[in-house]
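Structures for review follow.
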Structure 1
Amino acid sequence: MSNASTSDTQNDKYVPPKVWTQDKDNGGKFASINRPTSGARYDKELPVGDAPLQLYSLNTPNGVKVNILLEELAELGISGAEYDAYKIDISQGEQFGSGFVAINPNSKIPALVDHSAGTAGEPIALFESGAILMYLAEKFDRFLPLSLGKARADCLSWVMWQMGSAPFLGGGFGHFYAYAPEPLEYPINRYTMETKRQLDVLDTHLKDSEYLCGNDEADYNIADMIIWAWYGQLVLGKLYDAAEFLQVQDYKHIQRWAKKIAERPAVKRAVELELKPID
């Protein structure tokens, strides 16, 4: 009996084939739309409103990052930062329409097009949330130090930290904990360990810092926005229904920082931003 049980267990182990082929029945929540190829799958032009900035997005963490900066600029009354926001429903494959692929060949939200007069008559398309935040912050000279020095270096370091770290949280932990076809011990343990390590990095840093790059209100910048959208919402229990599993209450300094930013009027609007349909 013992030998048979061991044999059955061994037979259940996954053995990678010599050549990978897509298994459309084993892709989890997004199995119906995920493919190993890029490019447009159907013709669909995007609407263009009257505002100088056109945002095509979804209120996921990566989308919320950009929402926050746009709403912070609106809070300051910055001229030229007005925008129209359109919903790209990734669960329906709208990121693969020809119009969206034309501005973002990577078919991921968010994407933004700058139609302002300062672009010499040719709209500027941007994709990748970090690139969008840096472009807007530099364009309007807000929330990113422009002069070379420690303040700019600190901001860029934390922005790039988030861009490199969040895929382990979202595509790693989030996928296997919340979206995979079935729970698997090894990847959940592996990505949980990395997620908690990242949380400890932030918690340790924020022990002696009100914001990511300093203690004054003027030090609040795109590093806080980009990191809060993922890690702030995570410790506030807004992502993956994983607050208890990750014991997020233990990260007291992130909790303090996350709650403070969550109370900003621009952030409140950003997380609930109304997006227009593209149809």
Structure 2
Amino acid sequence: MNTISRCYEKFVSTINTHNLFADVERFVILFSCGKDCSMMLDLFIRYCNDNGIDTPWTVFSAPYPKHMYYSKDGQPSRNFLEIQNYWKMRGIDIRFAVPEFDDFADDDRYGCKTCKFARKSVIDEYVNQFGNNTGILTGFTMNDALSYLNMLMLTCNYDVSSIPLLEEPLKSTTTKMLHKMSLRETLPNGKFMIRPVLPFSEREVVDYLKDAVVPSIDTPCKISKYKFKRHYSRALGVFDPYNVTYSGMEKFLETIGISLNNGGLPFDDVKFDNYFIDC
């Protein structure tokens, strides 16, 4: 079985096994133009075509930080234009909304916080126009899940029973990490957060895009040197987990009393005014 078929089979199995699309009346695919969400969008389109899915769906993108998408003169980069043209040729109408934020400085150690606020505030404004039972798809992968698991273990010193005893902001940070490791959640506003490519490794994503010839943004973030969690995870080989699976991670968490996908994460443990900004 080739890479494309193998990944598609895994995508279908993940959706069906966990009933990820149950009760969804509209889909919103969050699209950063990065590799993870590019694979997710391609697989989602194929799944809809193969299964006769007629549920309405839209693709939404908030291109920020600007230096990854635009040249210094403010024009879209060649890579960004290539991505737009590729999906347009496939008949996919991507709704772009550029956050009204200046780009952060080259030495801004806290640029990730600016980026998070800029992108997610725009996303929130867009998805709030839709009602309950909207499924919001995001391209989290095993890289994200394993990074959060590693952070979780370090934060609670490998003793999850101590999480309720943590002081803020560590306590809320820890619970947010757990939420981001689950395949599907029902948000307080009745919408669903769905992560259908969570079981995929970085190697699977890269190989899939190469074989399927799907473009993705290739300009690195200029403050990537300050993304310490990513550097730490790469040093440990977290981003290339040959023998690690999502189900294996689930089973490990269950042995220490944490259930990710069986209603074990109530949202009253996350303090926030707005999910997309705070979480």
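FYI, it's all coordinate maths here, none of it is from the lab. Remember, it's a predicted structure, so these values are computed and weren't measured experimentally. Cβ atoms are built from the backbone, for glycine too; each structure is taken alone.
With mean projected area of the Cα convex hull in nm², for residues 216-255 alone coming out at 3.0, pick the structure among 1, 2 it was computed from. So the calculation was done on 1. Looking at structures 1, 2, which one was distance in nm of label points 7 Å out along Cα→Cβ at positions 16 and 224 calculated from, given that it came out as 4.3? Structure 1 accounts for this read-out.
For which of the structures 1, 2 does the calculation of Cα Rg over 2.2 N^0.38 Å return 0.99? Value 0.99 for Cα Rg over 2.2 N^0.38 Å corresponds to 2 out of 1, 2. If relative contact order in percent (Cα under 8 Å, 6 or more apart) is calculated from each of 1, 2, which structure is the one that comes out at 21? Answer for the origin of the read-out: 1.
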